[in-house]
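So, here's a batch of structures to check.
Read the figures in this text as sums done on the coordinates, not as results from a lab. Keep in mind it's a predicted model, so treat the numbers as computed, not measured. Cβ atoms are built from the backbone, for glycine too; each structure is taken alone.
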Structure I
């Protein structure tokens, strides 16, 4: 069945422009009220849970792989290879996902290492998909903006069935890594991957091509299909569980809404599925607060569940909704599952607290912000003055900092972000800024923040709102200099 007119899911088509016109691109999303102290505890980063779970995961992969090799001449080899395939091709999806957000581990190099390994295992180019997933969180299921809509309307039933064997991914994946290895990107990719990142795309694609070539060569050399069963063909027989998990996230739900309670599902799972899926069953909660690590999502769920639709009790219940919904959308693409929202809650939580100063600055530009005791170690608050908003921050050593309040990439306030040592992390896309000068510290941030003088005066915090400094101020001055008209040309006759 061909799609009805107007259902263009490309990132360069008519709906891409319409999403911008309607205010759906990079828009503000609903967030459940969570007390500030509770959120600070939920945001705590730890290495322990992810190290434990990752070591167990690798041990199971290696163990099942060895068992498959030892039983290679017997039909019993099917059992360990079935386990190996699911661990390699399906559960790598959640490891890829959590490490891409930089939340699984406290230690950054661990997140980056797991991300690169899991990207290869799940057949996703690490640089392209890091930026793709950033867009997915900005514009979740916004048609023309989200590059990760798994079930476009009307649904392609054949493509959904093939996704259980990853068959739709293979031709696109290998076509793209060959294209990228030649130094080219697609028009869609240019809409969400910055040009400054293209060299990383090309470099990693060439590594992937070499790795697959080496596996194929080794398989030919040994005259055995075993190397390809470990790497290359694994996603054919091991991706079925990823589809079972992944399609519960958004399939059949509303498009073009700005409330994750309407376009995401939270599904309760047993201990085995929670381990394999790294708690991504709590998908409403993850999209609403992507800074919260996977091991804290159950506690986040308890904090927000009264303000969310009733969760699905298990995977079977979710799929009993998904299957008829998808078939109905084949005939009626405009239909979607309508999640029932609870009565609106009062928005008086500490998480939305805004500090203000009703009086203007003194002759030197200083205004009073708040009591110093209100700002703990590795803490941040929002301060509004006039038409500007600021983030007032105390770092791990107790030093005060002040920056522009709005993230230069995610268009969201940093007051709900995470202070980690000498950086602040944006709550929307996990981009980071150095507190010392506001310069970018982690993608997807590319532009810096302005910083401002801030002082503790006898237990009161004061901010200078007139003296913009740092990377953001330098960039703004450079922009003004570039666009300033050349006065020497004013009034000169045309030639």
Structure II
């Protein structure tokens, strides 16, 4: 199949998609890019992702960029994000923008202003969030590769719920220039694909220092797939004690135990590790992240760009701010802005925000101490498999608790990868189960080798029953 034919196949699949995975498809541009890729290959260029169709989460700047929000419904970015530039330079072909929870705030992809995305394994269930559109697009075979962003688990959790691989790099490994900010000290862009090796290849392309991003770190470039088939010898895997919570769905517990059994069969030592401050992760995250969000989203005021409300003749500037933000933001975004503003306000800053920062430091220390004896940590990605659409929307706390195993990675700036290990039956539906591996900062190469060891033995294939639901 030629490059152009491959892109047309992807575009045809997207056109017939009923998952609402895509918010915008740029077919003409994709075909033109494919033609340029053929010319570049013919001229002898070495393109590691030549001809690969890729989907871009719609909070990463490239053309129309809505962030799943009415506020930016008609916004067209005047520039491309660094990660998009690097994908195109490597021969990849961006085909469209994927759905997400508004401004990446959510764990189910139900908070999009443009209707929720559905899980390809069961269309009555959520794909996870906030990168639900990207995960669903890969799981359904619409594209082989997609980009997401991970602030508290937003790549890994939807990857787990959709039965694909999601990689959250070390903070500073991948440029955030062109990523619309949610929580600047937590956000990180990463790939979603069907295999660990495909994620490793994508990370090799998008990683690297970017002088336009003040949080980008200068490090030598790496080929993360070069030694991915080489098992790690004398491997020690740590399993945090809280990962075996009684709250876990039985299918999640079974998936974790299967992963442990596989590693032991490969000669790894699997040990329990105490992480005494992990229980404070959700509380710390849902103070730090909303606080940063309230600051970042202050720019959406109806004046500079985005939605501008219509005013009555007797209304002024404050009315413009209030009406524009009330009309433009959804309920979940408003909830987090108000919470963030509260914890930063006079009289509460020390009691809440500074306390959360102290907890964040202790959580990071727990991880560092665990890595003194362990090569990686293993735990569930999510406490539950995919739940039904609407099941948790009236209970924000229940939805926040879906992030219990993922937020610590972001608070510590660490790399992690989620990969599927099994399936379970839930109310007549077969649903995928994922586990995640967490490594020390800058330990992606070793972590991906460890993940590939598990993936090779499990032999999981993403084959959702697309006709269900």
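Hey, helix-only ellipticity at 222 nm (-39500 (n - 2.57) for each DSSP H run of 4 or more, over all residues; to 500) derived from one of I, II reads -12500; which structure?
Among I, II, the structure yielding -12500 for helix-only ellipticity at 222 nm (-39500 (n - 2.57) for each DSSP H run of 4 or more, over all residues; to 500) is I.
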**Request:** Check the numbers for relative contact order in percent (Cα under 8 Å, 6 or more apart) across I, II and tell me which is largest.
**Result:** II
**Comparison of I, II - label where mean count of other Cβ atoms within 10 Å over residues 180-187 is highest** = II
**Asked** A value of 2.9 was derived for distance in nm of label points 7 Å out along Cα→Cβ at positions 108 and 412; which structure in I, II was it taken from?
**Response** II
**Prompt:** When you work out percent of Cα pairs over 40 Å apart for each of the structures I, II, which one comes out largest?
**Reply:** I
**Request:** Could you figure out which one of I, II the value 4.1 for distance in nm of label points 7 Å out along Cα→Cβ at positions 364 and 444 was computed from?
**Result:** I
**Message:** When FRET efficiency 1/(1 + (r/R0)^6) of positions 12 and 244 (r between Cβ atoms, R0 = 35 Å, to 0.05) is compared over structures I, II, which one is greatest?
**Reply:** I
**Message:** Of the structures labelled I, II, one was used to calculate log10 I(q)/I(0) by the Debye sum over Cα atoms at q = 0.11, 0.13, 0.16, 0.17 Å⁻¹, for residues 92-323 alone, giving -0.60, -0.84, -1.28, -1.43. Name it.
**Reply:** I
**Message:** Using distance in nm of label points 7 Å out along Cα→Cβ at positions 60 and 292 for the comparison, can you identify which of I, II gives the largest number?
**Reply:** I
**Item:** Source structure (of I, II) for log10 I(q)/I(0) by the Debye sum over Cα atoms at q = 0.17, 0.18, 0.20, 0.22 Å⁻¹, for residues 276-395 alone, computed value -1.03, -1.09, -1.22, -1.32
**Value:** I
